[in-house]
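Next up: the structures, one after another.
What follows is calculated from the coordinates using simple rules that are stated; it is not laboratory data. From a predicted model like this one, the values you see are computed outputs, not experimental measurements. Cβ atoms are built from the backbone, for glycine too; each structure is taken alone.
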Structure P
Amino acid sequence: MAPPAAASADLLGLLEAALPQDSRQALRSSVLPALLDAVAAIAQTLRGYHSVSAAGTANPFGDDQLNVDVAAENLIRDALARCPSVVTATSEEDPVEKPVQHLNGASHDSPEQPSPESSSSSSETYTVAFDPLDGSSIIAPNWTVGSIVGIWDGRSSLGQSPREKQVASILGFFGPRTTAVVAVRVPGGEPSCFEVGLTDDGVRTCQVVRSQVRLTNSIDGVRYFAPANLRAAAESPQYMALVSHYIQSKYTLRYSGGLVPDLGHILVKGHGIYVSPTTEASKAKLRRLFELCPVALVMECAGGAAIDTADGVDILQRPLENADERGGLACGNLEEIEVAKKMLLGISK
């Protein structure tokens, strides 16, 4: 196994600029680097799994698990075990917030236990919610898949305001290259969104690819759309009209069937829209805690938006009540979101 990823000076400087506060030392120097290292480790592991097969188990939501799901889950848990400030964690494969078992054998069963990572702030504690391998249904044909991670202030994400308490998120991309987009937004600080490249060729390294990921509304030429849950268009005249609008306006289709790679295309091109409405017959599949909230933070930090297609409300607006809350999603640059809101819901600015 390769040693932990060595962060470049550029990355360390970027994290320092995004999180200059003394009260965020652990997030800056421990939590984010450890999770980026986990992304590199997952990529390395996936390249060795030439046979993708059922693990013979199901998660508590009833979803069958693959061997690669379990492997990715374990690697992220291993990374969190190296972060004393991460006191609890939950995932789509194990959706109960549990104390993290750290490498020294300790766990944060007591809220009074201090974090040794930061002498400046013993109250720097986080909970992490993650989808270890999003898109496992398309991994067998060797398509790009990803990991989704949300980092929250405190011991629990439940009952909290995502806009106030989710302070960082990571989208990891496992394709021909291994990359990650990181969003950071802490109270009192400026939002930041950047992309890093990760190598896993014996010595893992982490280098800045783009110091600023931004979505724009100044679009000349090709426009992109990714219509998920397309069968819902048969039941929703509004969704059918929206898809027809994209076709008649000569948008270019960029849809893979995987949430992470489809969002990656938008973030690389700097514009586009991903839309996944729900209907009575086509229920919501995306979970707010593990997918929607981390994605929404990335989109907002990049200058875009992410809304619930049911009512047009920002994804981060509503507190989380439980780990299985689900919803529809439209996300991308602001101009495209306004068009989608108007056509799906009749809402205009």
Structure Q
Amino acid sequence: MSRLFGLEYLKQDLIPELEKDIRDCFAEWAAKPSIDVHDCTPDVIFLLVAKKMIGLHPSESKELRKNYSSFLEGLISFPIYLPGTTFYRCMQGKNNMMNLMSNLLRKRLSTPKEKHGDLLDLMVEELQSENPTIDEKFATDALSALLFTSFVTLSPNLTLAFKFLSDNPAVLDALKEEHDAILMHRKDASSGFRWEEYKSLTFTTLVINELTRMSNATPGIFRKTLTDVQVNGYTIPAGWMVMMSPMAVHLNPAFFEDPLDFNPWRWLDESKRNAQKNFVPFGLGIRACPAAEFSKLFMALFLHVLVTKYRWTKIKGGEVSRKAVIMFPQGYQIQLLPRA
């Protein structure tokens, strides 16, 4: 399992390809008079993540993205399974994406010698090894979950990054300073982003923490009680399903002062960094999201290319609301320009 979701895959195989794809994405955006980051950012993120994880082409990822969106929009909805309802679309989206993943896995298993350089290759190798630690059902579920959690986490975080960095020039300046320092210390100016550079990003880590705290991309984290649990005088019986809302924790003024303020410096407080039970964007314990490190690396690399190569100006929109997920009802149009 460590081979499938471990750091070596991120270090050796993913960073160079991902950096190139992100650079190509920004170059395409900069060639346009304006873009709506509320629409473009999720599309690009899903395209890149689907390519790196399961090798999907743009036309295929567009259809899968539609199914993921239907699933996400109905994740917190009244469970009436009738055509036309949000819950029906949610379940149809889930079934469609699981079928696509299952078919894709079976196709790869039938042609194991064809390599695509993605996570699915590693899954196939593990399934066909002498002593596999996973089965096909686990592989299908894991691929669907990894792609979903990466997309759900990254899209609102990086869309909000444009808004919060625009609204907080001091944060943007500090972020530029940290990433410019990385470029200055490189012996080879043409070399790409490295794992060691990623792990050295102190202020960027604070920004990523604050983005994930405020976006609350996951509507809820589900767990099953193994024994009776006492909470504030109430008893939750063993065997019940419990949904914990990260937003209820992350925006609670008892845990975070002025919780609606975007303030990366709050994470300099050691008590905040160590209070893991009050910061759960990727869950906790042995069932924490296996794509957490990938998501944080993606955000750091996205921000690295953005602040070292580009600047942007707001054109219109930018008001934020929330249903099950973060939304920009009027969109958020910007013009992306090469950094002077």
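If you line up P, Q by relative contact order in percent (Cα under 8 Å, 6 or more apart), the top spot, with the largest value, goes to Q. If distance in nm of label points 7 Å out along Cα→Cβ at positions 92 and 316 comes out at 3.3 when worked out from the coordinates, which of P, Q was used? It traces back to Q. When mean count of other Cβ atoms within 10 Å over residues 212-219 is computed for each of P, Q, the one that comes out at 15.2 is P.
Which structure, out of P, Q, was Cα extents along the principal axes in Å derived from, given a value of 58, 55, 41? Here the read-out was taken from Q. Here helix-only ellipticity at 222 nm (-39500 (n - 2.57) for each DSSP H run of 4 or more, over all residues; to 500) has been calculated and equals -17500, so which of P, Q was it run on? The value was obtained from structure Q.
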